[in-house]
Structure 1
Amino acid sequence: MLYTNKDLKKLIIPLVFEQLLTILVGMIDVVMIAVVGEAAVSGVSLVDTVNILIINVTAALATGGAVVAGHFLGQKDPENASRSAWQLLLFSVLLSLVITVLLLMFHKSLLSLMFGKVEQEVMDSAVTYLIITAISICPLAIYNSCAALFRAMNDSRTTMVIAIVMNLINLAGNAILIYGAKIGVAGAAIATTLSRIVAAVIIMILIFNPKKTINFCGQLTFRLNFRLIKKILYIGIPNGLENSLFQLGKILLLSLISTLGTYAIAANAVCNTLASFNVLPGQAINLALLSVASLCVGAGDYEQTRYYTKKLMWISTVFTAVLSVVIILFAPMIMKMYQLSPKTTELAVSVIRWHAMMAVFLWMPSFTLPNTLRAAGDVVWTMIIAIASMWIFRIGCAYLIARYTNLGLLGVWMAMTVDWLFRAICYEVRYHGHKWEMFKKV
């Protein structure tokens, strides 16, 4: 067996803590910036929408690089795995520098184009936050690329520790610069940027360790290897396009939800947070499965690829089911922490219970299973299914339900699970066939 149970625990447990940390720190971050005022929160949230789109691009490239490196590791070829890893980093840095320059040159035009006319105070906060955090795009690209490579080496503990350091720096920086120096949005942006720079420096130092299976020792060159970059982009471009359009779709749904009333907006925000906790094990196992399946595919062992896919999906389902039961039973008590109005609380309880119930049956085949297909190079088909399902079922059904029924926000979340159902059917059919096994490995 390529992975023992001990190997899987070593990979998955740190990933779970890393995902949990990301959610918790994100929540605390919002609370800390809220003391500056609503305009600051609004401005930062607008820029975060842009940042998520950019992060999706760097994360997609990292996924492509991790898959290619994983294939080489499966073929017992660490030299080419390291060579492809350096090309991933080189290309990611060049692309992120281009994005940074464009943001710095056209930030006002971009914000006006995406968000139209907002209050001047909100726009000022958004501009300040965007200009400063734009500097962190390159360090973030470095971190994402190297973190994906560490996971490909079955080492998620390192990325977890660095994530802890990064988030502690961010929180401490926020406390000092927002509460102490009282420089508001600029302080939050500086703390975020500094934390990303530190994380990039640490992970770069660690990946130059010659004892690592994938390392940058002897790989330093500024010449692009287009053969390897083509392989990385073959995985990365469809994945990035899928993630970016998915994020754009979520923005459109937010505009729809905003027409349903303030109570619906508040209930949706709370449910989004709880939904993140609900599928947290699945998010961690998604990253693990991509690394595991890539190595198995690289070794040409599709029997083990299917074995680990089934095993990891089963683990994910069990843990998601446990969390879902807790959420369904204690949803009213959980909502009390948010001090919502009775109407908002009732709506939020209904929505999150629906999500919790459906997540047990549909989330894993919708979002975990396709990572095996991507690891095998079956990226275009998975992208087409994801994009079509998102826009036809999640968005199309949401608008129809909102217009012709009285289900409101619950109807929007029901449309989301229709999207899950369609994806699940398509991915299951594809996976149980053999077409995805026919794609050429690196």
Structure 2
Amino acid sequence: MERVTNKTLEKLKYDLVRDGLVSYDDIEKAHELADSQNVNIGTILIKSNLISEEVLLKFLENKLHIPYVDLKDYTLDKSCLSYINYIDAQKYKIIPLFKIENVLTVAMADPLDLFAIDKIVEKTGCDIEPVVCAESLVLEKIEEYYHNENSVGQINIDENENKLDWQEELNNDVLSDEHIQILIRAILKQAITNGVHELFFEHVPNGLSVNFRQGNEIINTGQIPSVLVVPFLSKLKTLSSLDANVCELPQLGKLVFKAEDLTLTASISAFPTINGERISLKIYKPPKKLNEIGLSENQINTIRYSLSTPGITLVCGASLAGKTHIIYSLLNDLPKENKNIMTIESIAKYNLDNINQCELNENIGFNMDKVMRFIEFQSPDIIYFEGITSKNALDYFSSLIFKNKILITEFLADNMADLNKKLSYSDFEMFKPLISCIIFVHSQSRIEVFDKTDLSKFLN
């Protein structure tokens, strides 16, 4: 994750000293603590009781000549929420307050974050007028106002519910936003209860079919009637921060929701077909610690050794076996001190502390070719790249081993024989000898780990 900063305070921190509000030594110590804890310097100053939040905000108001707004009892214009989606609001710690003509007034914890302002201007087409606000209150208001707008709501799982049928929600004749959210929630609940991790929504003559993938079989669970298709897809895409008005181009998004005490993530892929958009949804559970996923102590030691020396750690398994879940557990387990760990992903399923996660985005030209041209300028020590997309990418990332990099990637294989067959292809001639460890995920309860010595025995 990128280093957390507050550009406003970084610029004005020594003005606090000049104004006699904080000592120079306190500023320097706060700066060191902020870096080590990956929080902004203002958070450290307030938590350490070196300055009160109110005094700090008044100081910023006077220095920047930007109004300070206390959001505690503030009621914002809900119609403005559509200008800034939930993910951007959280990322930039920004929330829209009101709009007059073409000027959108926003509350920001960091009003000198010009990058954030430029992004919002680009997305909204509005002029942005920032006001200063406490970071804690901005985040509190984001959760308060976006909860219903950008959430499917809590999904409560009853272990006794063996025969769920989301179609029962179609009996409700009320065509409302709340009804659509209930319908989405019912579909997700049935999928989770049935142990399904991949869903498809496909256009059919009289509506939208809802399909669950169980193993290698796709099961049709019912059909959403035509009258609900447009509002259903629009709401699902909005919840996933996709453009509901675009259906001619592929889009990737992320849906975050709660099931009992877990926060789950689903990646959403919208893809145009001649019959209409096909939506694919994959559900990912939050990563566990490495010692909680059924590995022995010897297996964990093998993996940790592999991830401490240059080489490729390959996570293999069939589709939906849980490869991504294992990889996130590996990434969470890595020692972060003095290491630059980077990921190259289509969608970041979960935010990982102190790891620089990068999402590919074809819409703005940030593709694998760009990654291969520029990633070495970031001096990564450990790289996770999601899947192998081309021979060029395969050879490029393999070559990084000779520059003392450590790589983690995943590979689709039904079993060890299938893996052996696929790796025997000439395209893997350079890649194969550089593998230092293979983690084969047969199922959630059966994981095999092979070190370099083991690999020489069965890989031709």
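Quick check: 0.97 is what I get for Cα Rg over 2.2 N^0.38 Å, calculated from one of 1, 2. Which structure matches? Don't skip to the end; give the middle numbers.
On the way: 1: 0.97; 2: 1.09.
That value comes from structure 1.
One of 1, 2 was used to calculate volume of the Cα convex hull per residue in Å³, for residues 15-190 alone, giving 167; which? This figure was derived from 2.
Computing helix-only ellipticity at 222 nm (-39500 (n - 2.57) for each DSSP H run of 4 or more, over all residues; to 500) across structures 1, 2 gives -10500 for structure 2. Comparing distance in nm of label points 7 Å out along Cα→Cβ at positions 87 and 319 across structures 1, 2, the highest value is found for 1. Given a computed value of 0.9 for distance in nm of label points 7 Å out along Cα→Cβ at positions 55 and 143, which structure among 1, 2 does it belong to? Structure of origin is 1. Can you spot which of 1, 2 the value 3.5 was calculated from, given it is distance in nm of label points 7 Å out along Cα→Cβ at positions 215 and 311? Of the structures listed, the value fits 2.
Assuming 19, 56, 23, 1 is P(r) over Cα pairs in 10 Å bins from 0, in percent, for residues 335-398 alone as calculated from a single structure, say which of 1, 2 it is.
Numbers: 1: 18, 32, 28, 16, 6; 2: 19, 56, 23, 1.
Structure 2 accounts for this read-out.
For relative contact order in percent (Cα under 8 Å, 6 or more apart), the highest value in the series 1, 2 is held by structure 1. When P(r) over Cα pairs in 10 Å bins from 0, in percent, for residues 135-326 alone is computed across structures 1, 2, the figure 8, 30, 33, 18, 9, 2, 0 traces back to 2.
None of the figures in this text is laboratory data; all of them are computed from the coordinates on show. Worth saying up front: this structure is predicted, and the values here are computed from it rather than measured. Cβ atoms are built from the backbone, for glycine too; each structure is taken alone.
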